[in-house]
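These notes open a run of structures that come right after.
Computed from the coordinates by the stated procedures, all read-outs in this text should not be read as laboratory data. Just so it is clear, the structure is predicted and the values come from calculations on it, not from any experiment. Cβ atoms are built from the backbone, for glycine too; each structure is taken alone.
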Structure I
Amino acid sequence: MVAMPQSGDVIVAKVDPVRPFGYDVTILGAPRQYSVRTYEQALNRADSFARHTLVNVWYTEDGAHFQLMTTRRLVD
């Protein structure tokens, strides 16, 4: 079982609640791809990308602890 995001995985991160867009979506190791207002929007967009690129989707609130949300990566 994978415990941490791997290269290419998508990260949905909760950000400062004062910002109008509360969730950022990034590719691990890359700059933020986009921000959306709701968790549902972030997860839907992240999963759509993950389906096409065969990577996993992770969620974090603090950038240090990750929860696996969707598994799309092929198992060897």
Structure II
Amino acid sequence: MKQTAVEWLIYEHFGGIENCTPDFRFHIEKAKEMEKNNIDNKVIHFAEWLTKKHTSTLITLYEHFEEEYYNETFKSE
């Protein structure tokens, strides 16, 4: 699975999350949640924009995007 920017930073700076204090781990989890929400929001804004322009195209493109995103995110290994 791909490494997020937050995970990369923790590994590069601390050598892994196990080397962080419990308090800092809490903040890491919040940052990861924010990172996930940014990805989700990007998809939602794209869908809203495209719906206004081309509804049938949206359905086709989103189905393709969903399949490709799933394969790249969860089936990469």
Structure III
Amino acid sequence: MKRKPVPQETVVVPKEIMEQAKLIVFSERPVRLGKCEVCGSECAPNSSENLCWVCRRLKISAWRDIDQQAPAQE
């Protein structure tokens, strides 16, 4: 017994967006990222708060420590 073929949806991307994406992906010079607000090094590419990967991990770790200490103080 064969499975029925699943129809694939086509996604239409505007030409302007496609051209901008090609320029970013295929550009010879690297895209400069911002500076970290805490230590001044290069920001992580997925950071929305302008933090490098080290400072971002420290912030997440600090949040976890605060969450674990809060119930013990009650």
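Here relative contact order in percent (Cα under 8 Å, 6 or more apart) was derived from just one of the structures I, II, III, and that gives 30; the source is I. Looking at distance in nm of label points 7 Å out along Cα→Cβ at positions 7 and 55 for structures I, II, III, the greatest value goes to III.
Taking Rg/Rh (Cα atoms, Kirkwood Rh) as the criterion, the largest value within structures I, II, III is that of III.
Where does the value -6500 come from, among I, II, III, when helix-only ellipticity at 222 nm (-39500 (n - 2.57) for each DSSP H run of 4 or more, over all residues; to 500) is the thing being computed? Write down the numbers at each step before the final one.
Details: I: -6500; II: -28000; III: -15000.
Comparing all candidates, it corresponds to I.
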